[in-house]
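What follows is a set of structures for review.
What follows is calculated from the coordinates using simple rules that are stated; it is not laboratory data. Computed from a predicted model, the values in this text were never measured in an experiment. Cβ atoms are built from the backbone, for glycine too; each structure is taken alone.
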Structure I
Amino acid sequence: MATTQEQLYDVGGVTMPRPFKIRRLGHFGFNVNDMEAGLRFYKDLLGFKVSDHLNFKGNPQRAEILKDVPDKDCQGAFMHHGGDHHSFVLFPKKALDVLGRGSGHEGDGDVTINQITWQTGSLAEVVNGHHYFDDMGIPIRRTGRDMPGSNWHTYVWDPDDNINELYYGIEQIGWLGRSKPRPMHYRGFGEAPTLPQMSEEAEVDEAVEKGIEIFSGTRDSEAMPAVYDVDGILLPRPFKITKIGPVNLFVRDLDAAAEFYAERLGFVFSEEVNFNGHRAVFMRNGNEHHSLGLFPKALRAELGCSPHTSCMSFGVEVGSYRQLKNAVTFFKDNGVTFKEIPAELHPGVDYAAFAQDADGHLIMLYYYMEQLGWEGQPRPKALRRNVGNTDEWPDTLEALSDTYVDQVFQGPLG
C-alpha cells in the first residue's frame, strides 16, 4: 500500500511525505454507560491508575447543558500505567452524548471510542500537522493544548467518525505518582500555538515563582493488597501492563479507512488477511507488526461482537507469557467474561485473550507482538505458532527470535 503523496516536508531535517511522523500509540479511551463498572474493570482489575478526574459540569456553560444528567454520569477519569499522565481515558457516554461529543458526529451511533491518540516527535510536527490537515480539507475538531495532561494536540476525524489526535509532550508522572496541580493548568491553549513555546522546565520554574504548590496534584491510592509475586515484585495483580495497543476497528468502508490512515496519517501496510470471505487490513507506525487493525462491520455480527461499539478490540500488553496466563486466571476468578477470537484475526500476536468489559468492549491481553525489520516483511504464516484456546496454552514456550525485544517498560513494575 504505497503512498501517493507528492509534496515533501522537512521533519527535523529529514524529508517526509507529511510534516509529522507518528511514533507510537500514546493514549486511548472509551465512553462508557456505567462509570462505576468501568472503573472496577479498568482500575481495580486491569490496573490503570487514576491521574486526574474531570467533572464535565465544572464548566458553567456545560453545566447548564448537562443540568438534567445525574452528577455520577458527568465524571470522567484520566488513567495511566507508566510515566505518561494518561495512557487510557474513561469518560461518561451519557454526558458526552448530551454535549454532542459522543457516538460519532454523523455516523451509525456506535462510536464509543473517546479518542485514538498518536504521539509525534515535536511540537512543530503537531502545529505543522494542523496546517497540513487544514490544507487537505480534513475536518479538524480542535487544536491547542489539553489540561490535564499538558499535551499539545490537534484532533481530526477519520471516515468512521473516530477522533484521531496527534500530540506532543504529555505530562510525566514521576516516582511520587502525582499529576500537576490544577493551578498549573493556566498554560492550556484553545487554538494552534505560535512557535516557539517555553519549555516544560520553564513552566515549572514559573509556577514556583507564582507560589503554586507544585506537589499538590492528584495521587491515586491502591485499594487491593499487594499479594502477587510478579517476577520478583509484590503487586496487587499477577501481571503488569507494559504497553497499550493495537487498536482494532470495525469500519463501514475498508478501503476508505485504509486510505485515510495510510495517506493522511502515514501508517504503513503490514498484512491483509481473508477470514470467511471478509478482508482485514493491519497497519503499523513502528517496528511492531501492527498498531491498527481494520475490519469490515459485516464481520462484527459474525464474530458475535457487541453491536454497541465499532471498536473490535483494544490491546493491552503485559510483561511476560507467565503474566498473561496469570492475568487470564485472575480475570476469570473475578467474573470477567472472555470471548474466543480466531487467531487469523490477530496476526503477529500469538497468544492472546479477549476480556469483555461491562459495556461489551473487548480488551486483547497479550505478551508478544512480531517485530518487523528494516525490510518491513512479516513472518511467513507457516512459521507462526499454532495457538489453541486459553485452556490449551502450554506452561512454557520456546523463545522466538523477537521474543521480549519490543518496547521496554520504563520504570519499576510498581
Structure II
Amino acid sequence: MVHDIGLAEELAQDALVAALEQWPESGVPDNPGAWLMAVGKRRAIDRLRRLQRLEHKLEEIGRDLETQAPPEFDVPDDEHIEDDVLRLVFTACHPVLSTQARVALTLRMLGGLTTEEIARAFLTSEPTVAQRIVRAKRTLSDAGVPFEVPEGPDRAVRLSSVLEVIYLIFNEGYTATAGDDWVRADLCQEALRLGRILAELAPGEPEVHGLVALMEIQASRTRARTGPSGEPVPLADQDRGRWDRLLIHRGFAALLRAKAIGEPPGPYVLQAAIAASHAQAPAAEDTDWMQIASLYEILASVAPSPVVELNRAVAVGMAHGPEKGLEIADALVDEPSLRGYHLLPSVRGDLLARLGRTAEARTQFEHAAAMTRNAPERKILLDRAATLRDGSE
C-alpha cells in the first residue's frame, strides 16, 4: 500500500507494539489481522501527514489507504493463495531482484532467519548479505513495485525462488546455525506447512513434490536426532525405531507424485531420492551407499555446488572406501565459499580417522569445533577429537 518495503516494516512493527500494549487489557479482537491492518493504515496516514515533501501526494494516497479493502477480505478464486505467509513469500520474490537478493530478503523478512543464518545458507559473509538485503529493499522502492500476489505465468517465474526460501528455512530448522539447540522444530514445521500448501497449489510441478518429499523424510528423524540432554545423534547411531513412519510414508508418496509427472529429476527430487534410500534401510549397515553415491553424482551434474560435492565425498567414502572420499574432500580445501564452513573439516576428520590417520583427524575435528556457532555440535566435535587423543579410535 505504501510502496516502500522499509516503511511497511516499520508500520507493521508499530501495529504489533500497539497490539501488545492493548490486547492484554481489551482482549484479542475477533479479526486480529484486520485490527493490525487498520492500525498500520492509520499510522501510515499519520506518517505521511508529517512528511512535508509528500504533501502534494497526501490526499491521493490517504484516500487510497482509507478506502482500500484489506487483503484478508479479498474473495478467493481457484488460483488465489489463501495462506498469508505463502502469499507474502511469493510477493517478496519479485523478478525485479536477482535470485540471491529476493531469497535473502524473503528469508530475513518472512522466514525469521538472522543475517548470520542467511550468510551460512549462502556460504558468504554477513556484511555481504546485509548489503544485499538493503539493496533489495531500495530496488523495490525505487522501482515502485506493487506488492501483490502474482497469478499465472508471473507466479511460475517466482516459483524456484519460493522453493529455495522454503528449503533454506527448513535447513536452518533441521540444523541450527548457532545457539544452544541442535534442532529448531518450529522452522521445520513452518517450512513443511508451506510446502504442503504449495504442492496443492502447483500439483503439476515435480520439484514442489520433490521438496515436500525431502522435508517429510528428513523431518521423520527428528525424535531420533537428539539424545536425552539434547545432544546431536549422528545418522549412523540413531534409533530408527523412533523415526516417524507416517512422515516417511508421506514423503514416499510425494516422491512418487513427482516421478509420475514424467520429467527429468531436478535437485529436490534427487535429494528426496537420497533421503528415501536412507529411510528404506532398516539399520545403518543396510544403507545402499552405492545407490546414494550414484544419486549424488547425478545431483552434482544437475546442480553443481561445493556443498553437493562435499556430500558426495561422504557417500563415495562409504561406498568405495575413505581414500576415494578423501580425494574429493581434499579437492575442496581451497574452495573460497567453504573457507568458513565447519562441515568440510568435520568430513575430512571422519575420513582421516577411518584411514587411521589419528593425529590429522583430531586436528580437523578441533578445527571444525572452533568454526561452528552451535553449542551442541561444538561439544560433539570436541568429544570426537578427545576420543582420538586418548587413542580409543
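Given 11 as the derived value for relative contact order in percent (Cα under 8 Å, 6 or more apart), which of the supplied structures I, II does it correspond to?
Numbers: I: 14; II: 11.
The value was obtained from structure II.
For structures I, II, calculate mean count of other Cβ atoms within 10 Å over residues 237-244 and state which one comes out highest.
I
Hey, distance in nm of label points 7 Å out along Cα→Cβ at positions 125 and 333 derived from one of I, II reads 2.4; which structure? Walk me through the numbers before you get to the answer.
Numbers: I: 4.1; II: 2.4.
Source structure for this number: II.
Suppose you compute FRET efficiency 1/(1 + (r/R0)^6) of positions 37 and 317 (r between Cβ atoms, R0 = 25 Å, to 0.05) for every structure in I, II: which one lands on 0.60?
On the way: I: 0.60; II: 0.00.
Only one of I, II returns 0.60 for FRET efficiency 1/(1 + (r/R0)^6) of positions 37 and 317 (r between Cβ atoms, R0 = 25 Å, to 0.05), namely I.
Given that distance in nm of label points 7 Å out along Cα→Cβ at positions 21 and 269, derived from a single structure, equals 2.2, which label among I, II identifies that structure? Let's see the in-between values first.
Details: I: 2.2; II: 5.4.
Source structure for this number: I.
Okay, next question. Using the calculated result 3.6 for distance in nm of label points 7 Å out along Cα→Cβ at positions 13 and 29, pick out the matching structure from I, II. Working shown, then result.
Working: I: 3.6; II: 2.2.
Matching structure: I.
Further question on the same structure: Of structures I, II, which gives 21.0, 64 when Rg and Dmax of the Cα atoms in Å is computed from the coordinates?
Values: I: 21.0, 64; II: 23.8, 78.
Derived from the structure labelled I.
Sticking with this structure for a sec: Out of I, II, which one gives -4500 for helix-only ellipticity at 222 nm (-39500 (n - 2.57) for each DSSP H run of 4 or more, over all residues; to 500) as computed from the coordinates?
On the way: I: -4500; II: -21500.
Label of the source structure: I.
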